[in-house]
Structure I
Amino acid sequence: MTAHVRICEDDFSIDLENSLLLERSDGIGAIANFIGIVRNHPGDRTLQSMQLEHYPGMTERSIHEVIERACQRWPLLAVSVIHRIGCLKAGEQIVYVGVASAHRQAAFDGCGFIMDFLKTEAPFWKKETLLTGESNWVSARDDDQQALRKWQSE
């Protein structure tokens, strides 16, 4: 199994990332992707931008640990996680999770598992700035915590 983790300010190409997954392993029969987009309306407010911060080294290590846990549960062949940092505008891509396996169910489950852990456990800090000029740090939502519990009970 090969794993690729990248934390960056630059945008990413979904087509390129899927091609790289295919190059990383033989026997791939399925790729599942999740692409996260910065929402322009968190709740009833209008977003101007989102600032993302992280601890270099610690963040990558945490994501690799989540990938290892996914690989213990499903026969994954290749995994790629890209998470952007810096100032992002509404509508921009923020995260890519690509999971390759021989069969679709392992790819779907592995992708969902990794993304649910990224949303709740990866050391990223997000600060929203609204069109009104108001800014606030974003905390994990209840439904993100519920999604995580689903994997912990299995």
Structure II
Amino acid sequence: MSSDKEEPTITAYRKPDEAQLRRSLSPLQYDITQCEGTEAPFDNAYWDEKRDGIYVDVVSGEPLFSSLDKFDSGTGWPSFAAPLEPGNLIERSDNRLFMKRTEVRSRHGDSHLGHVFSDAPTPTGLRYCMNSAALRFIPCADLEREGYGQYAALFEHR
């Protein structure tokens, strides 16, 4: 039996072609997601965002993190203790900048998002340190309208 309204499926998330990326992303978003750039700490959109909602890949729209797992790491970038959808993340070894780190990328958009570190005082001990320019924040009140209604129940108790 099919319903009148289909929820987006994981296969709906994809990376647009190069021309579309250049049209839809700002130069900073493009540099970060496609060229593995990094934005300035304390001078980005979501480092101090306090509203309830979810964060999705600015390239593909795939859901990545929830404000329920966000914490102030003192670094100036949005930091999360855990992903909202672990299957939407890929972790890779990153030895650039003369240090060993773990890069975090979106699975379907192949966007560089940031890095994950095991130095957090959170229940997981992990700090997913993300670039705001790689993310799009969807406030709780807009989840249904934006096609992410399945996550609204996470915030009902708040």
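Laboratory data are not the source of any read-out in this text; all were calculated from the coordinates shown. On a predicted model such as this, the values are computed, not experimentally measured, just so you know. Cβ atoms are built from the backbone, for glycine too; each structure is taken alone.
A few notes on this one:
- Structure (I, II) behind the derived value 2.1 of distance in nm of label points 7 Å out along Cα→Cβ at positions 28 and 52: I
- Computed 0.97 for Rg/Rh (Cα atoms, Kirkwood Rh), for residues 36-99 alone - originating structure among I, II: II
- Ranking I, II by relative contact order in percent (Cα under 8 Å, 6 or more apart), the structure that comes out highest: I
- Of the structures I, II, the one that -2500 was derived from, the read-out being helix-only ellipticity at 222 nm (-39500 (n - 2.57) for each DSSP H run of 4 or more, over all residues; to 500): II
- For 21, 37, 25, 13, 4 (P(r) over Cα pairs in 10 Å bins from 0, in percent, for residues 92-139 alone, calculated) the corresponding structure among I, II: I
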